[in-house]
Each structure stands twice: as structure tokens, then as C-alpha cells.
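Below you'll find the structures, each written out as C-alpha cells.
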Structure 1
């Protein structure tokens, strides 16, 4: 390959990336589902309708695949994984407290979560490069169309191990800081997915996150479950952060989010997309 050919290829690549970077992204988000026998039927119906009617590119499940009182049995993880595999688009999932740290034996529950949900998106053919944190493989990140999407293992519920909890808070904070730092010049926005509605138990993570978010300066959408009812709050804690708490899946279908191009309102959403 001669020098002129190489220059032309680089120019074409730069042009292609710059055009792709400003495209809209459409995603769906669900959480806190299924939590009952009735919701087992409901999530299957939502998946069927989503496959028929939604134009989302990815589905994100922000945790709690069961209620907090029933046993953490393998059948539950297997069954819900089977439901999610019916979606025609790649699915990313982060842990929830109900299927992990609130179980009677968190270590056994974690083994099941990893068996059925770690790198869950690999059940589909992907055209994106998904990165995983070395120390926490369940934490993921990828870029598409100029937007950085990050998944974190930050759950609510009880603190089953204080040392583990603090270490995980720090590791999640480090993952966000690293992703923001190395990708800032290449992206126009970032989206975080996690289960917990942050409280005092997440102080270590939140202090670091807010520092990183301020330095990142670009729009950040902070999406979580845990609280079950809809919350939408712009300029949450910092001017560049929009917080969304999704409706639990038992009362609403998956949330549709459109992350817009530069120069437009950063986000549009539809809580009843079908």
C-alpha cells in the first residue's frame, strides 16, 4: 500500500467516524422485573411487543430479576435469562440486590449471576467493542455513535460485607473515572446504568463520580432502578447530569430513550413505547 492510498483511507475513516458520531441512539431500559408469577407473563409480553414494534438498538436491564423474599434458586436465573434471550437486539444487564447481596448466601447467588448473565450481550452478534473492567468483569463500557455507555455493579439493599462493599464502590468509581478520562475527546455524552438509587452506602462512589463528572463536563444520563417509580431530574447534583429512575417492569413497559445529535435537546424519552 503506497503512502497516498494510506492517506486517503485515513481521511475516509475520519469522515466516516465524524458522521457516525452525531447520529441519534435509541435504547430501551427495563428494571425490577420480573418480581412475581404475574410479571413472568408480563415481561414475556413486553419482549414480544418490543420485538414487533420497537426500533431500539440495545436493551439494558438495570437489575432485580426477582423479588427480595423468594429463594435465590438457579431456576430463577435460568428462566429470566431465557426470557431476555428472546429479544432480537443485544441485551446488557447489571446486577441487582435481590438476586445477589440480599440472598441468604450471597456468594452462591453471585456464582449463579455470573453463570447466567456475565457478558450476556455475547448471545447476540455484536458490531461494537465492549470493554470489561479487569477487576470487575460485570462492569462494562462501549462507545457507539459518539456516546459512551457504562454499566456498573452498584446495588441497593443490605451491606452483606462491609469490606467488599467499600472495595466495589472504589472499583466502580475508578472504572467511571478511567472511561470518562480516556474517551472525553471522542464522545458527546455518556450514559451510566446501575441498579441502586444512591444513598449514604454509596458515598465513596458518589464523591468520586461527581468529581469525574465535573471534569468530563459533557452531558451524563444516570439511569437506575431500585425505587420502582418514575423519576426524571435534570441538573441532578451537577448541571450536566440527568437522573432517571425507571418504572419497575410490573407497572410500565421498557423505557425508550433517544439520545439526540449535537445541537438538540440531549434526550427524549417515551414511557409507553408500545
Structure 2
């Protein structure tokens, strides 16, 4: 397994020359898998955000090859939006492997495979996580997985949308008292809740429109437009159902707050 720190250490120790170090770095940024995929091996080192393998629309055999190749270079891998068939194949491949632990979140449709002795970093900030309805929970759980792998503590409260607006105040007060660095709000239907939350707190709010609802705008478009048109300052919006993007962005904000 090659990593940036080892290459730089060998350079500083005089074990390799500058030209060779440059070649090693370039060669190991991207790993090709049988002409099927280009894995960004050092994404976490470079950006702080781990690469996530999107299983959706991938043939199961290709997914297995990508996962195996990624684990040759890293101590864990995150797979998102798997199918039942992919789930079974990955369990059969890794559940009995004494070197790896496998964690499945059925709601989020995510799988984490990691070396048994590996543990994710901690104490990288605090993030609040809210859903307007129970239909929004799978997207929130996807965000939560990313937050956990990036070392953030997550304080979550689900199903507290504006149809019963009185439900928001107690969990929101708890998040503020615990000094959350940022709050993610997932909402479908008309998507009003993120704007309401942003009007009540002094931390950034990331709105996630969810493709729940019915009729015109029921695929998340209505929620997206509402969030984009909100007059509440401090509200940022990601794309429809983009729990991963919301989680990654929130974790980066929380980390920066932790450093300061």
C-alpha cells in the first residue's frame, strides 16, 4: 500500500530522488480497474472527503472488482445505494473474511467494509441532523454515514416537520445548547422546514430536498425550488436526495470550526 506520507518521508530521508517521488505521486493518484473504473485513491488525503462507490446502475461483478481493488490501497471502502443482489454478493465475499468487518445500513442503502483493527477518526465537530418527515430518513441516514466516517458527532431528530411545527423547538434547542457547527435539514413535499430552521439559528443550515411527495413537484422539484427561493439567510441547498453531498459539506464545515 502506497501513501503520500511514505513517499514524502522517503524523499526527505534521501531514499528516493525528487523525480522518482513525483512519478510515484502521479502514478498512485488514480488506480485503473480493468478499464472499467478510475479510482481516486488519495481523495480523502487530498480533500478530507472519502471516495464513495455508487453501486446504483453498476453491474454486480464490476462493483465487486472495484471494491476489491479499492481495498488493496485503503483500509476501508464505502458503498452507497446498493441493490439487494449486490448486498448479497458483498456479504458473501466479506462477511466470513477474518480481516474485514462489514456494516450495513439498510435505510441508507450503504455498506462500509473496513479492516477489523481500523477505526474512524473522532472529535471532528458536531452536526445536527433533522428530517421533516419519516420519508426523508433514508437520505438523512446517508448523510449520517458520511458524517460518522469523517469523525463528526451527530445529533439527530426525525419527523419534526412543519405540519406539527411545535415539534421543532425542543430538538432544535438541544442542538443549539450542544453547540452544533452546522445543521442538515432533509425535507420533501414543499420543503419549507430548512428555511424555518435557518431563521432560528446562528449556524449554517444545509437543506436537502427529498423526492417525497405527490403530483406536480412531487419528485423533489417543489422542495428544491422552495429551498432555493427561501429568504432565510444562512441556508445552503444541495441537489435532490444528495445526502452524501450534505454530509460531506457539513463535515468539512464542522472540522474547520473545530480547528478554530
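Comparing 1, 2, where is relative contact order in percent (Cα under 8 Å, 6 or more apart) highest?
1
Which one of 1, 2 has Rg and Dmax of the Cα atoms in Å, as calculated from the coordinates, equal to 18.8, 66?
1
Assuming 0.45 is FRET efficiency 1/(1 + (r/R0)^6) of positions 231 and 247 (r between Cβ atoms, R0 = 25 Å, to 0.05) as calculated from a single structure, say which of 1, 2 it is.
Source structure for this number: 2.
Any read-out appearing in this document is the output of simple, stated calculations on the displayed coordinates, not a laboratory observation. Everything quoted here is computed from the prediction, not taken from an experiment. Cβ atoms are built from the backbone, for glycine too; each structure is taken alone.
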